[in-house]
Structure 1
């Protein structure tokens, strides 16, 4: 087959996009919205689509739903195909036609520059998410500690009563209590925890 110019060639692609999350209805709705968005883009012509049934997945203590769609489409050149890969993060992609593509040097440079820019953007988003997650975890940690202290400020309690009052799971609650005892902010008398009152000069 003669080589096509990658600038104008219509590339036939087979791909699989997977969505994982919960609840089930949200996952099913999201993947169909992805496909509709692809169809609305003038760079793509969707020829075939096949949606899987949602399947329940379990990860550690949480359950999720996963669903995938297998698509066959035509895309107008490599640039929008690269964009597709970053925007929809397909789990697999296969170029069916043409068998070969000719890439002029200027297009190769442009393609790699675009790829680097997108990688940089993704890297920035990941770093931002890491910082935001750290901030949220830190705030949650402080909130739980404060909740324990405020709960015990009303009256001393054992671990069972603290669980009922705070709604925090036993293992997590015990970790924070041990931390507060170590910091000398709580004391333990038998099975009961007390707030460590600071002594002030008269």
Structure 2
């Protein structure tokens, strides 16, 4: 058989990561088998091991790529508001704490969709989650520093980071709670979304 090119191999790997990312977000890492995700990627079970040594290895890559995608989107939103850090922060909040984001588990941000899996799947997964979390906190901290319109002294940045941690924790927590109640009590789920978004915009 002819050997596939490196380009094709990279494309196949990307397909596996995409399929796994969607399914891990929706069902959790432990709720998805290799057969299922390889079928979704259009490949056979045996082809999995040409790219990953284990499902755990793949999960770490899903965490990494998930946060890369999310942080690229954050950068894009910030870039849309070069003259107003306040508007940039509001845009991030408005895009994250929404019913649409709540309902689209397969394509949602890894920060909320994979938070429980990060706790359960060891130090490598937690390290990738931590890198993504640092990225979010750094971006939001920069916005708070800009909103305060003060020199970036250590004390100002420390206060801004505290605010960033509080805001992002509320964003993730609201999405997790809204998803946990969306089917059984949609009114409560919607209330969590709308109340949190209003509160964060008043911050």
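Before moving on, here are some points about what is shown:
- Value 0.2, calculated as distance in nm of label points 7 Å out along Cα→Cβ at positions 20 and 52, assigned to which of 1, 2: 2
- FRET efficiency 1/(1 + (r/R0)^6) of positions 92 and 188 (r between Cβ atoms, R0 = 41 Å, to 0.05) - highest-scoring structure of 1, 2: 2
- Identity of the structure behind 16.9 (criterion: mean count of other Cβ atoms within 10 Å over residues 36-43, calculated), options 1, 2: 2
- With helix-only ellipticity at 222 nm (-39500 (n - 2.57) for each DSSP H run of 4 or more, over all residues; to 500) derived as -17000, matching label from 1, 2: 1
- Here semi-axes √(5λ) of the Cα gyration tensor in Å was derived from just one of the structures 1, 2, and that gives 34, 21, 14; the source is 2.
Only the coordinates and a few stated rules stand behind these numbers; no lab work does. Predicted model, so just to flag it, every value in this text is computed and none were measured. Cβ atoms are built from the backbone, for glycine too; each structure is taken alone.
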